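Values quoted throughout were computed directly from the atomic coordinates according to the rules given, and no laboratory measurement underlies them. Please read these numbers as outputs of a predicted model, since none were measured by experiment. Cβ atoms are built from the backbone, for glycine too; each structure is taken alone.
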Structure 1
Amino acid sequence: MATRVEKKVLDAAQADIPAVSRPFAALGAGLGVSEAEVLKVLKAYKKKGVIRRIGGSFETRKLGFSSTLAGARVAPARLAAVAEEISKFPGVTHCYERAGEMNLWFTVGVRGSMAGVDRKLASFRKLPGVEKCFSFPVKKMFKIKTLFPV
């Protein structure tokens, strides 16, 4: 069971981590706890597997990037190897296996136009075991902010 301080830190970290040089000190100051306490809580919950990632979410198009959601059909025997190879590209996120015809899903982004995304997907299509790879670019952006109050 989370303590009162842990709950405050976990709730606040989901809502907004300040974009300053010492974000966890600023977060703690707003909660009345030290930077050390904030880091202690976050590290403990990351170690437990409750927190998967702490990082920024950016308006990539405003920063000059293009991206797409990709669905690939990969031979089951090659799935792990293909996922590992695709995940090496720094513009790839959310690379995961799913049941269904398209058994590997990921997002890929590049600086510049969709032509760059298309070139990267073309290189992924050449990986051994990739049978199909489709691009599902954003038609309309919906920003969904999900918070899980502790």
Structure 2
Amino acid sequence: MANFNKLFHEEVRRLARKEVKEAVAALKSENTRLRKTLSQVKQRLDELERTHRRKSGNGSVNGAASSDAASESRPRITGKTVRLLRERLKLTQAEFGKLLGVSGQSVYQWERRDGKLRLRHATIRAYLAAKQLGVREARKHVDENP
């Protein structure tokens, strides 16, 4: 009887896996179709925005377009980009903070945060300057400034 139960359970599992696989296959194809459609919609939106910008002449016609242009000129600095730059320069959080003129604790908190960081203008300028540095130059700046 134990052998029958074992075989029965294995057969039920096999059939269940088969049904789940068929159901998931249908969902995968639908997901692929929706992703393709989304991509096409995004491309069309970009095209329409470009056309609209050309027609409105630099976006100065309304306030919303000019604020979008201003936000595009600001760099997007996130916790992830801060960590990647710090690692590229081979600096500790404290050393990187010294390079930017902030504390190591600030760098630690930035790296843990999701999304765009709201930094002071002086810190943004220092970050952008640090992006231009190489490993040796960054090390030299940190060692020179106590």
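For the read-out percent of Cα pairs over 24 Å apart, a value of 49 was computed from one structure; give its label from 1, 2. It was calculated from structure 1. Have a look at 1, 2 and say which one yields 14, 23, 17, 26, 19, 1 for P(r) over Cα pairs in 10 Å bins from 0, in percent, for residues 25-112 alone, as calculated. Corresponding structure: 2.
Each of the structures 1, 2 was assessed by mean count of other Cβ atoms within 10 Å over residues 9-16; the largest value belongs to 1. From which structure (1, 2) was distance in nm of label points 7 Å out along Cα→Cβ at positions 81 and 137 calculated, if the value obtained is 1.8? Among 1, 2, the structure yielding 1.8 for distance in nm of label points 7 Å out along Cα→Cβ at positions 81 and 137 is 2. Out of 1, 2, which one gives -11000 for helix-only ellipticity at 222 nm (-39500 (n - 2.57) for each DSSP H run of 4 or more, over all residues; to 500) as computed from the coordinates? It traces back to 1.
If relative contact order in percent (Cα under 8 Å, 6 or more apart) comes out at 19 when worked out from the coordinates, which of 1, 2 was used? So the calculation was done on 2.
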